[in-house]
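I've put the structures underneath this note.
Nothing in this text is a laboratory measurement; each read-out follows from the coordinates by a stated rule. None of these values were measured; they are calculated from a predicted model. Cβ atoms are built from the backbone, for glycine too; each structure is taken alone.
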Structure P
């Protein structure tokens, strides 16, 4: 049976026991569809989590859902799934951006030649940070420490959107300063 047919069967049930059984069958079928949808896009563990999160949203609105066309419920299920997938991708992207650069710079050196490189990198970073504006430096350090943007926004008295812009500008400015420091000096004629 299609998801829409199962929804209609669920809504048509009058007895409490029949309605509970129809709901269980409907949710089980939705879960199978959702897991299949997510598995083709993310890993198995994430697929299960996303399917569960989507299923909770769908289950909350099950009793109030009014289909407007024959495949309305199926469309609703996949809309919820796509929205959960977008949210997941956004969080994963943010997590990757938040941890990529600092982890490389602060990683504990393991090879004998790495302590020297590590020390040089830290020195370069200090010099680059000194050349950056104070507001950007504070934003950079907040990000470096892993502080939540909400905390930094509250402390600075600014909006979260402003924090994101400052962090982006700080990263760009520090990168530019590091590039200047790494490039060999030009000979003047």
Structure Q
């Protein structure tokens, strides 16, 4: 767990292509803020980013690809805090405290980007399992569970991640009307029970 997940293609692109990609992502973020996921169309994005459709499609083939790149940008800080930041999210705290801190940070990340996460998960038959960052999240949870309880850590980590799925959070927050601040400690309790039962 010493490295962050790989970044998307930006580093190997020429400078002008990197600028176009950044302009597209910045425009996509603004378009999402203005119109939501339903308003994110390739035509409107090309217009706002002031790039041709060919440039847009060379960088992103669909809305899910744009959503995935935006999520990658938004999660980098959380990854760094998990790996190098202060406890309890970062190293130095007991596994159960780090796990509880991760649950809070992850739930805030997913709920704050729920439409983007749902878009990326809905675009793939395997949902969250096909997301680029999923193995990183699952492995992090597995390591923390190993600190709490050595047996079945991988299976327990998968159970924890299913509780934290975007579809589940959508159900709780949007369908059932729960508030995030009320859910976090309840889910933390459930997760600690899964980790330590």
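Given a value of 5.2 for distance in nm of label points 7 Å out along Cα→Cβ at positions 44 and 180, point me to the structure among P, Q it was derived from. It was calculated from structure P. 0.30 is what came out when FRET efficiency 1/(1 + (r/R0)^6) of positions 52 and 76 (r between Cβ atoms, R0 = 25 Å, to 0.05) was calculated for one structure; which of P, Q is it? It was calculated from structure Q. Once distance in nm of label points 7 Å out along Cα→Cβ at positions 116 and 156 is computed for every structure in P, Q, the highest value turns out to be that of P.
Here helix-only ellipticity at 222 nm (-39500 (n - 2.57) for each DSSP H run of 4 or more, over all residues; to 500) was derived from just one of the structures P, Q, and that gives -26000; the source is P.
Of structures P, Q, which gives 55, 39, 30 when Cα extents along the principal axes in Å is computed from the coordinates?
Answer by label: Q.
Largest in relative contact order in percent (Cα under 8 Å, 6 or more apart) among the labelled structures P, Q is structure Q.
Calculating distance in nm of label points 7 Å out along Cα→Cβ at positions 60 and 84 for structures P, Q picks out Q as the one with the greatest value.
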